[in-house]
Structure I
Amino acid sequence: MRKYYFIAAGGAIGALLRYELKASSAIFETSSSLLSLSFNILLINLFGCLLLGILNAVFSKTDRINNDLKLGVTAGFVGAFTTFSTFCKESLSILDAGLISTFFYYIAASIIFGVAAVYLGHQIGHRVIHPLGKKIVSQFSYN
């Protein structure tokens with residue numbers, strides 16, 4: 001039951017952060033407010049993919065982090081921060097505006113760069129963050 005509280009808390013934080021960032025014109029600004037909002041969602045989703053790759057890599061290498069906390073951060077926070085439904089809604093808005101080529105570029109960029117970001121995050125987690133964390137922890141071990 002405790003895992004659901006972690007997921008709910010992470011989800012609330014992720015959803016609120018996405019809501020605030022998607023409306024921010026400071027992330028990506030174009031002459032079209034529709035495209036600005038859509039590209040904000042794209043950047044949020046790509047960042048979330050990178051973050052999820054890093055977290056999955058680091059979490060797979062350690063038992064020191066509670067499984068409920070892992071679920072709260074990945075399924076809760078990152079899951080709510082990056083949503084497929086928001087991506088689909090923005091894609092449809094671009095299509096409804098008659099921007100056919102932008103629609104296809106947006107979908108292709110989201111999928112291709114999203115998978116690439118998860119892969120990059122996975123590599124960063126395995127090759128950089130986990131070894132660095134392991135080194136820091138070993139300095140404080142009493143063996």
Structure II
Amino acid sequence: MSYGVSAALQTAVYQALVNDATITGFVGTDVFDAPPTGTLPSLYISLGPEDVVDASDQTGRGARHAFVVSVVSDTAGFLTAKQVAAAVSDVLLGANLTLTRGRVVGLYFVSAKARRVQDSDVRRIDLTFRARVEDN
């Protein structure tokens with residue numbers, strides 16, 4: 001198993017999101033690895049947790065990364081958050097991610113969970129993707 005591609009994958013996902021015109025049209029530069037302290041933007045994208053399992057085989061080291069990208073909004077209703085989530089999905093599934101280490105064999109949408117954050121007016125959509133990577 002290799003966890004070596006993890007940082008390169010995260011960087012490529014982040015770059016794909018911040019360099020997309022549709023995403024920046026919605027959230028500007030508010031795409032975060034970790035949301036800033038203090039007052040949060042009313043709409044932003046945050047890279048979230050990641051689970052990695054071995055996918056090595058006889059041809060080399062590899063892994064399956066399940067990672068979450070969250071859309072967070074304090075706008076009433078889910079419409080805006082869903083539009084941004086759709087844009088995130090479109091960008092990532094259409095991206096040819098170039099990694100500084102290893103390569104992406106495939107990138108797939110796994111699931112989405114839309115919910116209101118307890119005791120607040122905040123809406124959150126967590127999109128889970130799976131990337132199969134090789135570290136050769």
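If mean count of other Cβ atoms within 10 Å over residues 46-53 is calculated from each of I, II, which structure is the one that comes out at 14.2?
Details: I: 21.1; II: 14.2.
Attributed to the structure labelled II.
Assign the value -8000, calculated as helix-only ellipticity at 222 nm (-39500 (n - 2.57) for each DSSP H run of 4 or more, over all residues; to 500), to the correct structure from I, II.
Computed on structure II.
Given a computed value of 3.4 for distance in nm of label points 7 Å out along Cα→Cβ at positions 62 and 78, which structure among I, II does it belong to?
Only one of I, II returns 3.4 for distance in nm of label points 7 Å out along Cα→Cβ at positions 62 and 78, namely II.
Just checking, which of I, II has the largest value of relative contact order in percent (Cα under 8 Å, 6 or more apart)?
Structure I gives the largest value of relative contact order in percent (Cα under 8 Å, 6 or more apart) among I, II.
Compute percent of Cα pairs over 23 Å apart for each of I, II and report the one that scores greatest.
Once percent of Cα pairs over 23 Å apart is worked out for each structure, I has the highest.
Coordinate-derived values only; no laboratory data. Here the structure is a predicted model, which is why all the values come from computation and not from measurement. Cβ atoms are built from the backbone, for glycine too; each structure is taken alone.
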